[in-house]
Structures are given as structure tokens and as C-alpha cells.
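Take a look at these structures.
FYI, it's all coordinate maths here, none of it is from the lab. Since this is a predicted model, take the numbers as computed values, not measurements. Cβ atoms are built from the backbone, for glycine too; each structure is taken alone.
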Structure P
Amino acid sequence: MRHMHPQVDGELLTLRRRFLGQAVPGLGTAALAGLLQGGVLPGSAGLADVVRSGSGAAHPVPRAKHVISLFMHGGPSQLELFDYKPGLHRLHGEELPESIRKTQRLTGMTSGQKSFPIAAPLSRYRACGESGAWVSELLPWTGRVVDRLAIVRSLYTEAINHDPAVTFMQTGHQQPGRPSFGAWASYGLGSEGANLPAFVVMISRGSAARPADPLYARLWGSGFLPSNHQGTALRAGADPVLYLSNPSGISPTVRRGQLDLLGQLNLQQLKREGDAETAARAAQFELAFRMQSAVPELTDMTDETAETLALYGVESERPGSFAHNCLMARRLVERGVRFVQLYHRGWDQHYNLPSDLRLQCRDVDRASAALILDLERRGLLDETLVVWCGEFGRTVYSQGMLEPQNYGRDHHGGCFSGWLAGGGVRAGQVWGETDDFSVGVVRNPVHVHDLNATLLYLLGVDHTQLTWRFQGRDYRLTDVSGQVIAGMI
């Protein structure tokens, strides 16, 4: 199907590696019958093997089985956290040199400013661990685990506003409509467990006073991939997954009978239409039935020791907090979930940076470090990739007036920082370097596509081979570029 003529490149014939088709309805019938008897949806696991055999080229040996993405939504300031620029303190309040400012892309929020005063980093830095990596004093817990991290100072992106930048980080394209990283991981590798989705999402609200920017469900959507690969959002509270519980008066036995009848109807529809989406939706019904018992067990923290809860801090006992979600992320990967996406909102410090940034760091610092230590002591860190980053960085100049206790920084895509841990990452290193003003990358640049290509490589997938044919062309997470950063592995 990869090289099908465009004239027949329709909905039923364009999707690469379809396990069903009108030409083989018997295969589809057998597949759905197995699914409805408790099997796994064909195509939801082991697709890397299909790609390997179909392309004739082997994928890399996997180092990791799972990904936990800690996404700081809003764009955390690299200057205050990981990109150490002590020389800026003597330039504080001075006008940004014209030669530097002209190299920067400005948003509409600061393009009209008459003055661009340099704002020195708010925080002090400390050389941490045996590696001596410089980490902000705002992240003391992160500093304690720095030898387990690979800090990346040379990330860069083409997007400059939140929605296209977040969309770009999550899907490899600034415009909506493409599958998210988690959906690609689900499609390519499936899930190790049968009772939980391969891709789970949790959102926490930061402590910053500034209102958080919106997050849309399409950011964890499946795009043009089958719908069973989309992320499942877990909410805080008594009902973590909407519509999962049986309605009043419906027993599990009755519900099982309903699904069996629905399965028979789906089987008839599948034989008649040959549409793989029928099987994908049937798989979701079956998974939801199994989740009715798996999710309550997952969210019941009574089996966690006092030592573990103390590691994550008191906030871990508050459902919906970032600390609680980090602990949940560890529990999810223990149960075979392939990709866990945590969003922490509130990092858009256009003003109130001195107060808001401290609050945001306090939200995530201890829990992020605890997650690393918890995974390590359980033997899970070597097989779990942990990624910490936002969608872009912040400007070296102040947005608006530079006041001692109230100033901000605008969006900046030319460089930003994050870190990786576990899953085959070379720990105890700092990768990349920016210029003296943290405006551009001067050594070892890492584009968004390079980051995603490297993460896929560590999962055992060649990013150029994990594709899906849609509307006449093969699509992939890294679009038409991306290079694996060998030095980080």
C-alpha cells in the first residue's frame, strides 16, 4: 500500500499497514473476533516489527520501553534555570545591543517597545554533583540528581507563540491535525499491558498568579492514526476517566452482555465496510471494560509506603498536583503504559517573573527529582525515558519596564533548555551551548525534530521508518528532517 496509485489512494486503501481491507474481510473478521474475546487490537502492538520487515531495514536496538514527558507549559526561562550566564549581572538594566536584538524574532507583545533593557538572571547558580553542572538555586532537588541527567541547553524551535509551539513539540508540526508523540509511540510499539491505554495524559495547574494558557485535547490526539492510539486523560478526583463507570442499575454482567452484542454488530459492520476504524472503536470499548477494574486499582495509593510518599513530598497526597501526577506516572509505567504525558501549566512569565517563577519551580522541583530516584530504586530508570522541557524559552531583555520586583520575559524560540534522564541517555553531561546573551545556539544545536528523532531511537524506532500514508504521502513525527543526537546516547 505504500506505493499505491493516487487514484485509488482513498480512505480504505491509504492507511499504511492496515490489518483489514475489503480484499481480505476474512482476516478482519478473525481479528475482530479475537479482539472481542479479550485479545489485543491487531496493529496496536509490535508495529516496529512490521516496519522492520516491510522496509527491509532494521530499527535500532531499543534502550527504553516507556516515556514520561514532563512538559512545562508556557515556556520556562532558560536564563533562570539551566543556562548559566553570570556576565549578564554586570549588564543588568543596560540596553540590549542592536546587533544582538536584530538577530531575534520578536512577538507582537514586545515588537513595539522603544527600550529593551537586559534583565540579569533572577536566581543564583550552583555547580552540582560530580559533573559540576550549573543548576539554578530555584531547583535544589534537581541539583541533587544532576548526575543522572543530561541537561540540554541548545534546544531551538521555529514557533514563537504558544499554541503553534506546543503543537510543534507534541506533533512535529505547527498546524493542528497530526498525531501526537504518544499516539505515534502507541501505534509503533503498543502497550505492555492489556488493562490500561498505551498513552495516558495528566494535567496540573501551577501556583503562578498569571492565568494559564489553554491546553487542547488535540495535543494528545491520534490525528489521522486510528483512534485507539489517542491519549486517555486521567482527571483528579473520584472519577478519573469520564464515562468509564457503569450507569446506575447496570451491573458488570449486563455491561458485558451489551458489549458482546455491540461486538456482533461491529463484526457485521466490519465485514460489510472493511473499515479499520470499526475495529479501533471496538477495541476502545473492550479496553474501557477492562479499565473499570484497572483504574480504581491504579489510583488507590494505599499500597505506597510512607517512605515513597515522603520522597515526593506532602503534595503527592493531593490528587491533581504535579507531585501526585509524577507518582501516578511511575505507577503507570509499572503497569506497562508506553507513554505518560504530564502537563504543568503556568510558565508564561510575561510579568511577575520574580514571584511566579519561584512558585512554579517549587511545584515541580522536588517531584521531578523524586520521580528519577523512585524509578531508579525500582529498577525502572534504565528502561524509562524521562523528558523535562517546555515549548520555547524566554528573552534576555525585559518585557515592559524593568522593575526590581515586577518584570517579565517574552517568548523566545532561538534557544531553550531541558533535560533527559534514563532509557539509554548519557547521564552527567551538559549538551550544547548558547551565546553570551542566551539568544542563539553556538554549539551542538538540537532542533525539535532532532529531539524527537533521538527519543524514538532510544525506543528502538528509526524515525524515518515509522510512517503512515495519508492523503497521498507518508507522514512521520519528524516530518522531513530530524537527526539522532548520538552524543546524548
Structure Q
Amino acid sequence: MDPIREYVQSMTRRHFLSRSAMGLGSAALAGLLPPTGGAGEPAKRSGGLPGVPHFAPKAKRAIYLFMAGAPSQMDLFDYKPEMDKLFDKDLPESIRMGQRLTTMTSGQKRFPIAPSKFEFKQHGRSGAWVSELLPYTAKMVDDIAIVKTLNTEAINHDPAITYICTGHQLPGRASLGAWLSYGLGTLNENLPTFVVLTASWTGRKEAQALFNRLWGAGFLPSKYQGVSLRSKGDPVLFLANPKGVSPATRRRMLAALDRMNQDTLERYGDPEIQARIAQYEMAFRMQTSVPELTNIAGESKHVLDMYGPDVTKPGTFAASCLLARRMAERNVRFVQIFHRGWDQHGNIGGDLPNQCRDVDQPCHALIQDLKQRGLLDDTLVVWGGEFGRTVYCQGKLTRENYGRDHHPRCFTVWMAGGGIKPGVVYGQTDDFSYNIVDNPVHIHDMNATILHCLGIDHQRLSFKWQGLDVRLTGVEPHQPVKAILA
């Protein structure tokens, strides 16, 4: 980031008024004109880039349900009945074709095929196959688009999650939510533009760590990074005033601090000082807005029952989904919920059902809740992980239990809401759920699709960094998946 360039681009109001050719007169004239924004964007938007969105968006906000650890597509959505006949047979080399393996199974003498032990049925107008583990998701297949052919180059968790969240396998890039905050600005002055929730889980106890770079701003100014709400205790540390400090006293302190920071900003021109000023102001407003957001006492019993018995337990996935809906109502631009524990290298028979119970009913409730409130039409919802899992077994194989290794060649996500065509199943994999047969979708294509739903041409949203015009979707040709767009 170039501090001088950033400072010039984000001049303070005082400098703008003093340097304008007509000074206060032109500002007064502008105040008489009707407010305008980007195409299709409400006038109350604050911040964002001029000319963004690039076209009328179908979605104003997005909720990303991230299943960290990689759900097994073969046991959930990608039904492969022929594998039952090949139980414990070696995966043919004609299918694997020497493709890269992780170190966890590369030393195995055999790669025995492990058919899914779970039953599948077809549902909805699309005839989508869904596992018995997801009965609530099965009921809403006509509300969602299932994409079965996502693929990535990353084969290990940390680079894979970093890749799909930031567009690059190495740390240091801006996250999807930060890009949306940078390009589109905020629709709510009292809550962060980008909020992250990390839910508890009941599957495999050992889970991959999550790093704040997954919701970081990278090379963008730090004001665009996600704000993580804690799952236990106060949602934000130090949200309450210290004992003996009244709101009025806090307000006077912040006013004095603002004056000092403004003097420092004018002296040095560092945009991070401006970001810090904004963060102090947001923290003050959040002292009221966050307790109101997290207080679900006013939710009806019908709504709470819809999300399931865990909804009243802070930090659960169900509670997080309800908070996501409440944030959508308050026009939070981007909410990302991370649910860990999907890394089933063994004991799929025991761990996967628990993981699915955590998320299945709340996901269904979130979609139906948004729909009945008229919010689904302009809220994009995405569900998925960082890669898929292998058809062959890792470790001991039985009919009732098995494990699966990482598999980047094909995996499944679903999308719903603003800009997405409902009731669609897109893409096809081979009989082994190992290679893509038709309609591949790279993770950059999916991110381009997400941006498109929010009115952004992914090729036109860039940031100058280290001499490059950097994009979330990289430099290779990628495009939104038009077949699933409404």
C-alpha cells in the first residue's frame, strides 16, 4: 500500500472543502441535489469506490457459510451408486492418472474404494440427489443451486482456505469480505461492514486452526478487514465502558482523541491513522448496536424452533445463523460463518453425522427465514468448504466406517438468494467423484460469481500493489458461472 497515494485518494472533508474551487458554496449546492450512488445501490451507502457496483446488483449483501476442513461430497451431494460394486477394489490408475496425493496417503500400498454408507434420494423439481444426513437441505433443493464441479490447485488446508478466501495460496492478500467492503462500502453505520463468526462443532474434536488473514484486509487499508465476534462471553472485548466511566465521558474522550489523531493525520498523511479514527468511532457506536444485535429475546418461538434446539446456545452454528439473519436485516454487507471439524480422515461414520446435524437445520432455517422476510431476493448465501475428499479410503476400511483424504479435483458447494437461479444442479463428475466430466468451476470462477451477484465485474475491481493491478480472481481468464445466474 502506498500511504501517499491512499492519503490523496481519501482526503479529509476539511481538505476537500478548503481546496474545492467553489469551497463551501459547491458543497451547499451539492446538498440541494438528490443523492446518487452506483447502479442499483441505495443512496444511504457510505464509502465504496466511484462507479461501483458496475451494474445493477441482484444482491446487496452476502452470507458465506464456510465448512472448514472439507465436507465429503461423495457422502453428501455427489451420489455414486456404482461404487458399491467396487467396495475395497483398488482405485484404477486410469482414474487417478498420477495425480498429486497428500503425504497422509501417498505412502499407502493400496487405495481401496470406499462407497458411501449413507442412503441418497432425489428431491425437488431438479431431482437433486441428497444424502440422508441432510434431510433439511433436501427439503430446500428448489431454493438453491448445487454446483458439483468446483476445483482448486491447493491440496492442504491452510493454503486451500487462504486461496478460496483471498484468491491466493500465500498469506498477504485481501479477503473476499475486505474486497466487498472496499468496493461497495457500507449500508450500516452502526455495525461493521464485514463480520466473522466462528461456530462450535460436534464432529472431529481436532480441527485446523483458523487465522485472521482469512478475513484480513491484506494490502488494502485495515478498515476493510473483518470484525470477528467472539462465540463466548462478550461478543467484542472491552465493548462495555470501564466501571465509573459514563457514555458521556467516553464521548468526550473520543472527541479529544479524534482531534489529536486529526492533527497527526494532517502532519504525516498516513491513511492508517484515518482508519484508526474510524475504528474508534465504530467501537463507540457498537457499544449500543452489538448488544442489541445479539439480544434474541424478541425472536418468536416459531423462529427459534425453526433454527433448532442449539439456537439459544451462544457460539453454535444455529445461533450464528440467526445472528447472520439479524445482521442481514441491519444491512451488514458481508457475514462469514466458519464451522470447523469437517476434516474426516477417519471415522466418517461417527463424525460426519454430527457435523451435519450442526448445520443442516440451521441452514434450512436461514434460507426460509430470509425468504419469509423478503430478504432472500437481495441476500446471497453460499455454503461450502476449501476442497473435497477422496473416493478411496484412508486407514482401515469397513462397510460401516472409513476415512477420506483431501481431494482438490472436484467438490460441491451450493448457493442461494440474490442473483442465483434456484433449483439447479450444475456440473458432473465421473463415477468415482474423482475427476470432472462436464462444466468445471474453478474457485476463481465461484468468487467471480459472488462478485457478479453483488454488481461487480471481477476484472474491474483491482488495487495497485507492488506495481501490479491485483484482483481477487487473479490474472488468468475466469468468469461467473452464467448457468446458475438468475
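Worth a mention:
- Ranking P, Q by mean count of other Cβ atoms within 10 Å over residues 112-119, the structure that comes out highest: Q
- Among candidates P, Q, the computation of volume of the Cα convex hull per residue in Å³ that gave 149 used structure P.
- Computed 14.7 for mean projected area of the Cα convex hull in nm², for residues 64-247 alone - originating structure among P, Q: P
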